[in-house]
Structure I
Amino acid sequence: MVNRQVVLAAHPRGVPTASDFRLVEAAVPTAGPGQMVVRNLYLSLEAAIRSWLDGTANYFEPIALGGAIRGPSIARVETSQLPGFKPGDLIFGLHQWEDYSVSDANTVLLRKLTPNPVLPLSLYAGALGGSGQTAYVGLHSIGGIQSGNTVLVSAAAGATGSMACQIAALEGCRVVGIVGTDEKSEVVRDELGADAAINYRTEPDLAAALTRTCPEGVNVYFDNVGGTTLDAALMAMAQGGRIVGCGMISDYNNAAKPTPLYNLWQVVERQLTLQGFLLYSYLDALPAASAALESWLAAGRLKALENITEGLSGAGGAYSAMMAGTTMGKNLVSVDEAQ
């Protein structure tokens with residue numbers, strides 16, 4: 001047997017392309033003391049991976065040229081010398097894009113899964129994984145949403161944004177989504193429960209459109225985008241509003257030249273709170289988030305948008321499409337059987 005891996009072939013220039021990734025073969029790893037070998041089943045494609053591809057360090061070490069791409073995945077334990085885990089267990093954790101990975105107690109986000117038999121396993125990498133948990137924790141622990149709040153969500157048709165829209169609506173909030181196409185606007189309004197959606201590409205003045213759509217001001221802005229969208233949202237915030245800094249995807253493909261912000265004075269004038277967060281800093285909040293999300297999904301009150309690519313060989317192309325903004329919902333790769 002061989003262990004197929006997706007490695008970084010070139011540092012992307014702007015939006016990653018399929019040619020920036022390469023499929024190679026390596027030896028199947030073995031587990032040492034305190035380790036286990038897992039078979040990856042679903043790879044979770046994350047916008048945050050983009051910042052690891054440029055060769056510069058941030059909150060994670062960069063991926064070297066020729067190095068395997070890493071990201072969250074659902075996996076099945078094959079062999080284990082790690083106490084508490086046995087062959088056949090299903091887990092979630094940060095692994096490389098490959099057939100077989102080594103996990104240990106230090107694996108980021110590592111947890112054992114007990115899937116609900118009425119729900120697809122893939123949901124545990126999206127709606128019941130990082131995307132749903134990030135939306136839930138961001139809205140509650142950072143945003144402090146309350147029924148009656150006006151909640152604005154950018155990238156509202158994306159993996160995390162689509163969950164944030166629905167969670168806020170379920171909590172009794174008025175929800176407005178920002179998207180990039182009319183098709184996404186329809187999905188956000190008709191399928192995700194938003195009260196309104198704004199296509200930023202067709203608005204000559206996004207700040208004016210937001211103010212018009214949210215005449216009493218935005219109480220909570222769940223920001224996945226940053227850049228000019230954040231700048232516009234600052235002009236539509238209510239006094240004492242909260243901005244949840246989840247991501248800055250507008251600059252991920254151009255990190256060397258981040259978009260300047262011109263309206264930061266509004267943080268002072270409107271007495272706003274702007275706080276960024278990383279999910280792994282809120283692990284204590286995950287059990288409550290997971291319980292609520294699973295209950296809503298099982299009851300059909302929450303809809304999971306999924307875009308699943310079949311086969312490890314398609315991972316690079318799938319990631320490129322996601323970072324180009326052509327997809328909706330959670331992007332996953334279903335890892336086919338090892339060759």
Structure II
Amino acid sequence: MDARLERLTPRWPALPGWPLALAVLAAAMVLAANSGALDLGLADWQALLADEPAQGAQVLAQLRLPRVAFSVVVGAALGLAGALSQGLFRNPLAEPSLLGIPGGAICAVALVLTVFATWAGGLPSAWRPVVVPCAALAGAWLMCALLQVVARWLAPGAVAGLLLTGLALNALAMAVVGLCTYLATDEQLRNLSFWQLGSLALANWPVVAVLAPVVVGVLVLAPRWGQALNALALGDAVAAQVGVPVVRLRRALVLALALLSGLAVAWCGLIGFVGLLAPHAARGLVGADARRVLPVAAWVGALLLLLADTAARTLVVPAELPVGILTALLGAPVLFLLLRRAQRDIGGGW
């Protein structure tokens with residue numbers, strides 16, 4: 001990218017509110033770690049350093065802290081994926097599901113839980129807990145590969161062709177899921193339905209260690225990608241004239257979306273609307289500059305999912321609500337408001 005892109009998207013100063021934003025996130029993490037079926041306090045935090053920590057400290061170290069960290073990382077991944085999707089499609093209502101990537105993960109999980117359930121049950125017991133996450137990740141990456149190949153064959157270089165290809169592949173994946181649902185036993189159907197509702201119950205430190213570097217890597221690339229997305233918002237022709245490699249940028253963004261959403265879906269199931277709401281909140285806070293929107297969307301997504309998961313764990317103690325239900329209850333009304341605003345901006349009636 002040449003100097004014309006620098007002139008087109010001038011450098012903005014760093015957001016002065018970042019110390020406050022990080023402090024708010026840290027306070028929410030402490031609140032989440034202390035909340036649950038067993039109330040924890042300062043003494044339990046201090047007991048973490050003891051040679052034989054008490055029950056509360058063990059709960060904090062083995063259950064609460066991994067889950068809090070996991071919710072923050074997954075929320076950041078979903079927020080980033082949503083911001084990248086909206087920039088890629090130049091559509092404020094876009095999210096990774098338009099590319100069919102979560103659909104590919106669901107399809108793979110449905111096949112493993114139903115058609116290949118006998119094969120999966122024959123694996124060594126130590127491998128079984130990772131079968132579903134690995135299947136979901138493989139399904140997301142396969143959908144990404146199919147998306148790239150088919151879109152390049154049908155409409156090379158066209159964002160509309162990429163979008164329509166993603167919708168078609170997602171419809172095909174959902175058809176396979178419907179077939180698996182029809183063939184499933186009662187137990188298999190329950191497992192599949194619960195996975196589709198979304199949950200952070202599989203949180204642990206190794207999973208956080210896998211997903212966190214991916215989120216950090218995308219955040220490192222955010223200034224450069226944000227600069228290109230600012231130019232892309234003016235149209236493909238303008239972006240190409242100022243030195244943006246449009247086709248290569250789209251491929252990189254699709255791969256990043258597959259990695260972010262695929263890893264999140266692999267261990268959490270479907271958690272909707274976080275990727276839609278976080279970029280809108282970010283633009284309301286810092287404006288439309290994509291270089292600012294991307295990191296702020298990650299922060300908003302992390303905070304939103306952290307609070308939603310805390311509510312899911314505490315509203316019906318000792319039971320637990322699927323966090324996807326809460327994000328959908330929050331996101332659906334906001335989506336209606338966004339659609340109403342878009343209709344009012346365009347003008348006219350139904």
Can you say which of I, II returns 1.00 when FRET efficiency 1/(1 + (r/R0)^6) of positions 63 and 95 (r between Cβ atoms, R0 = 25 Å, to 0.05) is computed? I
Structures I, II, by distance in nm of label points 7 Å out along Cα→Cβ at positions 87 and 319: label with the highest value: II
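Computing relative contact order in percent (Cα under 8 Å, 6 or more apart) gives 19 for which of I, II?
On the way: I: 19; II: 30.
Source structure: I.
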Test item: mean projected area of the Cα convex hull in nm² calculated as 16.4, pick one of I, II: I
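With mean count of other Cβ atoms within 10 Å over residues 103-110 coming out at 28.2, pick the structure among I, II it was computed from. All intermediate terms of the calculation are to be shown ahead of the outcome.
Details: I: 15.6; II: 28.2.
Attributed to the structure labelled II.
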So distance in nm of label points 7 Å out along Cα→Cβ at positions 23 and 263, computed for just one structure, reads 4.5; which one of I, II is that? I
Distance in nm of label points 7 Å out along Cα→Cβ at positions 143 and 295 - highest-scoring structure of I, II: II
Can you spot which of I, II the value -6000 was calculated from, given it is helix-only ellipticity at 222 nm (-39500 (n - 2.57) for each DSSP H run of 4 or more, over all residues; to 500)? I
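The numbers here are math on the coordinates, done by the rules we state, and not lab data. Since this is a predicted model, take the numbers as computed values, not measurements. Cβ atoms are built from the backbone, for glycine too; each structure is taken alone.
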